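Every number here is computed from the coordinates shown, using simple stated rules; none is lab data. Since this is a predicted model, take the numbers as computed values, not measurements. Cβ atoms are built from the backbone, for glycine too; each structure is taken alone.
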Structure P
Amino acid sequence: MYLGSQNQKNLSQTILDTPERTVARKNDHIRICATEDVESKEEPFSSIELIPEALPEFDFQDVKLEQNFLGKQFAMPILITGMTGGIERGQEINQILAIAAVKNGIPMGLGSQKIMVTRPELKRLFDVRKQAPNTFLIGNIGVVNFNYGITIEDIQRLVDSLELDAFAFHINALQECIQPEGERNFSGLLYLLEQAVKKLSIPIMVKEVGSGISAATFRKLVNCGVAAVDVGGRGGTSWSAIEGFRGDRESYRLGQLFRNWGLLTDQSLQACAEEKRRLESAVELVATGGIRNGLQVTKAVSLGAQMVGVGMPLFKAAVNPPPGMTGLEAVEKELSFFQRSLTIAMFCSGAQKLSNLESRVNFNTV
């Protein structure tokens, strides 16, 4: 095991004694996302308009989508968000996504690796290096796990074992409140996060999972020294709704009650981008939450996002491809749609490169 005997004694029982529940939960998540309506009822970026350019004076094929993020250059400003892992079905999905990420020159996140801390033999269920050795991989675990026995040393071992390029700590207070096995002690986490940033060997991200991040919280994260913040706003997959489906009748009611909780992705992004400018911060912004096409990607970049996270459309393509297509083919087709619609939106707003987009957003309609 990764942990020493003393650390094992300190681990919460929900981590040490229930690997079966973790596997069941991850399988539930895949099944529910594939079969139930679990998305927010509001569309992000619908109030944002780009100024059209009727006469773009450059060739469509000269539109440049390249973007720098965490010290690397990627082919377009799209990040495959961490969705699953730690189970056989999750391994298959991650392998598909990793191959697609390499082919499209974009980074990819993995689902939470918490189960790997006490069961390192499950590395194979997260490891995609054999299928896609050059993938830019972002690890992932809930920051709340620091209050349930997981240590910074454990995270570093995950980084080394999976050869991760960056690591994301997700914050998911609402999900933990609805989840039957939820871990709800969020006390003292800002200090622990700051220590992790100082001690871990790779860039650290923090991401919300659907409720958005306020300007005040963004400021706290900047002060912690994180390299990037994913606003993870409302508008896409609702983890409140997902966990509600997993529980009893009361859990279901709670999940539906809070289904549309939080800041819309564009609201959170604008608030954080404004605070970033005020602080003159170099922290990079990622916009995730309800991104379903390249036009939304274009709008997010125009508001200050370096990268835009895409999850559910790629998940659905991987697990339920159209007839006659493999999961990989379906994911690549979806990414092609994102790339083409992003290019069209840039061309028709007169932006030859991503840095031109800031001047093309019409704030009068916001």
Structure Q
Amino acid sequence: MARKQEQEDASEEVTEVAPGILRLQLPIDFTGLGHVNCYALEDERGFALVDPGMPGPASWQSLMGRLAAAEVPLPRVHTIVVTHSHPDHFGAASMLAKETGAQVVAHDRFRTLFDPRELDDGDLDDADPDLDEFLGRLDLPRPSPWGGEPLGPPPERLAEMRSRGAEMLQWMLPPRPSTRVRDLERISLGRREWVGLDTPGHTDDHLCLYDEEHGVLLCGDQVLPSITPHVSGMVDASVQRFIDSLDRLDGLDGVQLALPAHGHPMSDLHGRVKEIKAHHEQRLAELRAYSEELGWASVTDLSHKLFRPRSWGGMAEDETYAHLEHLRMKRQARVREEAGVLLYKV
């Protein structure tokens, strides 16, 4: 089976995808993806970078190599844009801001599960946490709300995180946004004026930026060219919010180029939105059919019907749970609990 665009390995080639916008592909090995697109927007002050990739020294070296190939001197990076709170998007932002003094731009609700700092009257505490505090805030592994396997890294990954100590904290400390963009707020970057679009669903804090004059949309993970973005049933994300955000982007006039965080640029945003919505309608129809077959069933059992064995696990169960909860909220599914496990019947 041919790999999806988003699974392709990162190319070292730097391409200009629109006037003054460079695409830099950074290698990642994260939930089956092969790369994340970091976009460099040039203006008279230097460059703004959008989604600078994963945390860690290997990803940092790749970023430095791509910036050198693009002839983007590190001191000329003045702004870092983070589209949402997943580590393949915000991971290198904190270190990059520290090295360059760049401003960090994110959604007004940007907040990560990895953030060890507390909100106090709207400000983040500057105190440096120790590793035990950091891992304690993650509360890993976490029980799933549907009673499946605990969520979080496997034991060997947690052991690795503990063994790396201070280095782990250095790379995983989330960025502190200096500019938080509210819905429909405008921001000037790369000689373009962008309007911020609140597009929750994949995460609560997903931000798209739209250049109305030139028809360019920075769409993060909201619309991807050949896979459907993961939709969680937790953390204020939901199928309905995701679909509402798709509808919002579908209603934009004049989009000529959509720049996703994974995969290649898209010229037919509206066609791709319709395909993603159709995928979710198919998922719901499949759940109805499998529920008819199984009767009362757990999220895990239903996820094994929806997904191939190689995809079984926490993410498949989470997405199944999201769709079941979508149906329950529409009064099209019932739920009951037995021995700490949620059972659904559609």
Structure R
Amino acid sequence: MHAAIYNPYLDTLGGGERYTISFAKVLSDVGYDVDVEWKNPKIKNKLEERFGIKLQGINFINDIKRGDGYDICFWLSDGSIPLLRARKNFLHFQFPFKDVKGGSLLNRMKLFRVSKIICNSRFTKSYIDKEYQSDSLVIYPPVDTKSIRPKRKENIILFVGRFSQLTQSKNQQILIDAFKSFYKSGPTDWRLILAGGIEVGVDDYMKKLVKSSRNYPVEIVKSPGYEEIKNLYGISKLFWSAVGYGVEEEKDPKKVEHFGIAVVEAMRAGAVPIVYNAGGHKEIIKDGDNGFLWSTKRELIKKTKDLIKDSKKLKLYSRNATKASLKYGYERFRKEILQLVEN
């Protein structure tokens, strides 16, 4: 059995790339020979280091020929519909594409070759089904619920997400601005840590962040390895996210969070999420139970202060967050992928 994998964004090392290599690993583990299209085979080491996933038996080659000659082809779409040629073809949408003429006659003809469209969240599905006149399947991304664990907690507010300004901004600057207001009004014994990849699309954004956070307890961690990320999750009490802030969700859904793997990882480590009220965040967070959703910076700061003033509530939300994260584990992902390809 032979499987082909395509993702044009592998070097961004983001959530879609974790999804892609996890799909490849599931197939490899059950006996498939798996080929991933990428011209530089050194990407394999970068993927393993960033995501902590061993990719033995997975080959990186120049061209998978759109699945021609393969039993299975997994293709992450950039919004277009390729003419896939494997025996079974699975088209994955990581972004909620809109107004790209998805329902054209040519696209509908190409979709006859697609066994199933897969989306990473119900949020993404709602746009994809409308745009491409489809009935897609939601398979949530896999989260490492086994090795991510709570550690001795420190007064740390964490955010994990790439610093790239391409397509979707993670809005680290908004978090810095909010933290500065939080810090000025007390308490002053907390730190903000921003961790993420700087491989592509950063330009001078990092310099702006460093300058903006000067003289405040703000730490920027560039392209951390997986063990370092796990440690940060483990020691952090809170997880902030401002992805989607300032965006009209209905008008530009690509710029809000489509799911939120880092949010779930933080929850698994017992860090309570306080995240922007948009997109996939609303599927993960039950507001006032396993975390909070916020809509204004003032609300973000208030909810943070209210929580840290009440140690019992903070511990309760931390336990609830940890419990809620379990449904996104790798074994669940593996089971759903195998059911998909076997059927």
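Work out the source of 6.3 here, i.e. which of P, Q, R gives that when distance in nm of label points 7 Å out along Cα→Cβ at positions 65 and 185 is computed. Structure of origin is R. In this comparison of P, Q, R, the computed figure 51, 36, 32 for Cα extents along the principal axes in Å, for residues 33-192 alone is attributed to Q.
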